[in-house]
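Right after this note come the structures.
Computed from the coordinates by the stated procedures, all read-outs in this text should not be read as laboratory data. What you see is a predicted model; the values in this text were computed from it and never measured. Cβ atoms are built from the backbone, for glycine too; each structure is taken alone.
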Structure 1
Amino acid sequence: MSSEIDPRALMSFRAVAEHGSFAGAARALGWTQPALSGQVSRLEESLRVALVIRTVKGIQLTEAGKRLLHHAEIIDGHLARAAREVEDLIDGGTRTVRVVAFPSACTSIVAPAMSELSARPGSGEVSLELEQQEPCAVPELLRRGAADIALVFRYDEEEPIDRYGEFDALSAGWDPLQLIVSQRRGSGAAHASRRLAAHSRDKWVAGCPSCRQHFLRIAEREGVAPDIRHATDDYMVVQELVARDMGVSVVPRLSLISYRHPGIRAYGLGERDGRQLTILMAKGESRAEVLDVVDSLRWAAGRVLDPVLGDDDAGG
C-alpha cells in the first residue's frame with residue numbers, strides 16, 4: 001500500500017526547506033517550532049524515510065527530501081495559480097498572466113508583445129505583469145506559481161537540452177552573436193562578418209558569466225587568447241567602453257536592438273555562434289489568456305530573432 005501524504009505536513013516541510021531551519025520556518029508561518037517539527041516528523045513517519053538532517057546550523061535535505069521538495073514546489077505552484085484564477089473571477093473577470101524574462105528580451109520582445117496584446121479586442125480582460133529575471137531563477141518561479149510564462153536563453157554546449165524538461169517549451173528563435181568595435185577604428189561600411197583573430201592583440205570587454213563562457217569557447221576554437229580587461233553584465237556599459245575604444249567585445253544581437261550606441265560598429269560571427277531563446281510554461285497549460293500571451297511573444301520574437309535551423313519547437 002502506497003504512503004499517504006498530508007498536504008498540510010507537505011507544505012510545512014516545504015517551508016522548512018525554503019528557510020533552511022525549523023526556527024526560520026516557524027517564524028515565517030507564525031507557528032511554534034515544536035508544532036512545525038511535529039508536522040515534518042509525522043510526514044517522515046508516513047513516508048518511512050528521513051527527509052531532513054538536523055544540524056546546529058539548521059537543516060540539510062536528504063536525497064528523499066530533495067525529491068519531495070521538487071514535488072512540493074510544483075503542488076504549491078498549482079495552488080497559487082488556482083488561488084489567482086479564483087481571485088481574478090472575484091475581481092470581475094480580469095485574468096492575470098505573469099511573465100519573467102531577461103533584460104534585453106524585456107525591451108525587445110516582451111514590451112512589444114504587451115503592446116500588441118493590448119491592441120487586441122477584449123484584451124482589457126488580461127492583466128499582464130512583467131518581472132526581469134535571469135534564466136537561472138526561472139525554474140523555481142515557474143514551479144511555485146510566481147510566474148506563468150518565462151523567456152529564457154541557452155547556449156547549445158552550455159546546458160543540457162532537458163534542463164527545462166519539466167515544463168512545456170516552445171522555440172522563440174535564434175539570437176546570433178555580434179563582434180562590436182569602436183567607430184574610431186575607421187569609416188566605411190562594415191563587413192558582414194569578422195573573425196576574432198582580427199582583434200587578437202586588442203583588449204576585451206566580457207559580458208555576463210554564461211556569455212563570457214561561450215565567448216571563451218569561440219576564442220579557443222579560433223586559437224585566440226583574449227586579453228579580458230573589463231567585465232560587466234550591463235550591455236550599455238559594454239557598448240560605452242567599446243565606443244570609447246577601451247576594448248572590443250562579443251555581444252548578443254538582441255542587446256543591440258534594445259540599445260545601440262552610435263559610436264560602435266557591429267560584425268557577424270559564425271552561423272552557430274549565438275543563443276537559442278525559449279518560451280517556458282507549466283506542463284499542459286491550457287488557459288486561453290496564457291496562450292494568447294505566448295502567441296504575442298512568439299510574434300514579437302519573430303520580428304527580431306532568426307529562425308532556429310532545423311528546430312521548429314524546443315520540445316517539452
Structure 2
Amino acid sequence: MTTVKFGAQTTALEVVKGLSANLDGKVVIVTGATSGIGVETSRALAAINAHVFITARDMNRGEEVVADIKKTTGNNKVEVLELDLTSLQSVRTFVDQFRARKLPIHILICNAGIMACPYAKTKDGFESQFGVNHLAHFLLVTSLLPELKAGKSARVIMVSSVLNKTQGINFDDINWEKNYDKWLAYGQSKTANILFALQLNKLYRSEGIQAFALNPGAIMTNLQNVIPIEEQRAMGYFKEDGTLADFFKTVEQGASTSVYAALAPEVDSSDGEYLEDCAITRVVNENKMDFRGRSEHSTDMKAAERLWALSENMVANK
C-alpha cells in the first residue's frame with residue numbers, strides 16, 4: 001500500500017516520486033497528449049522510463065511535445081503517432097500502425113476529449129462529443145485488446161469528469177438530433193467513459209486487463225476555448241480580480257489522478273474503481289454542485305452492458 005499521502009494538490013511528478021515507480025520496459029499510450037493534462041501525464045510516465053506513445057491530430061505539434069518531453073525527462077523512448085478521433089478510419093489506421101511495432105501495451109490512457117461544443121457531427125455522422133469522447137476510444141481500446149492482453153496486467157484509464165452527473169445515456173436519441181444541449185451531451189459522453197470502464201473491467205479483468213475511470217478535477221486548458229468568456233464568468237470560473245477560481249487545478253495537478261490510476265498498487269485487482277484527487281472514491285450522489293463522486297446512473301451495469309452493445313453496432317457499421 002502507498003504510504004505517501006496524495007491529494008487534490010499533488011502533481012503528476014510527485015505521484016511517480018511518491019510511488020517510487022519505474023516503468024522501464026513498459027509501453028504506454030496516451031491519447032490527446034499535445035496539450036493540457038495529456039502532456040503532463042505523458043511527461044510523468046516518461047520520467048520513470050516508460051516507452052510512451054502520444055497521439056496527435058497535428059503531427060507538427062506532436063513532434064514539438066515529444067521533443068520537450070525528451071528534453072525534460074532524458075527519456076528518448078517517446079514517440080508520436082497520428083490519431084484523429086473524429087474519424088473511425090483514423091482509429092483503425094492508428095491501430096494498424098501500432099500493431100506493426102509488435103509491442104504489448106501495459107497502460108492505455110484515454111485522455112483526449114472535447115467539451116461543450118456547438119452541435120456538430122464526426123466524419124462518421126455521430127454527435128461530436130459522444131463520437132470523440134466515447135465511440136472513438138471504444139473502438140481504439142477494443143481493437144487493441146490483443147496488445148493489452150499481451151501486456152499481462154494492463155490498465156486502461158478513462159478520463160471522465162464530475163459532469164457525468166448532468167446526464168446519463170440518452171438511448172432514445174444518442175446523437176442528440178432533438179433538443180441538443182452542449183452540456184448534457186458532454187455529460188452523456190463522460191458517463192459513457194465510466195460505464196465503458198465498468199464493462200471492460202467486467203469482461204476482461206480475468207484476462208489481465210483492468211479498467212478505471214476518473215475525474216481529473218477542474219483545469220483550465222484548450223477544452224474551454226469553445227466556451228464564450230461571458231459564459232465562463234457566469235459559471236464562476238474567475239474571481240472578481242480576473243484570476244482563476246480557487247477550485248481550479250494546474251495542469252500538473254490535473255494529470256496526477258491519471259498517473260495514480262496507472263501506477264498505484266492499491267487499485268490493483270479492484271472492481272473498475274472511480275478515482276479523483278489521487279484516491280479511489282465510492283461517493284455516489286446526484287448533486288451537481290457537489291464536485292465529489294459520481295452519479296447513480298454511472299454505476300448502472302445494465303446500462304453499461306447496453307451501451308457496450310450499442311457502441312459495437314455503431315462502430316461496426318462505419
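Match the computed value 11.8 of mean count of other Cβ atoms within 10 Å over residues 53-60 to one of the structures 1, 2, and report its label. It would help to have the intermediate numbers written out before the result.
Numbers: 1: 11.8; 2: 19.4.
Label of the originating structure: 1.
If P(r) over Cα pairs in 20 Å bins from 0, in percent computes to 35, 61, 4, which of 1, 2 did it come from? Of the options listed, only 2 reproduces it. Calculated for structures 1, 2, distance in nm of label points 7 Å out along Cα→Cβ at positions 21 and 293 is largest in 1.
Comparing distance in nm of label points 7 Å out along Cα→Cβ at positions 149 and 197 across 1, 2, which structure shows the greatest value? The structure with the largest value is 1.
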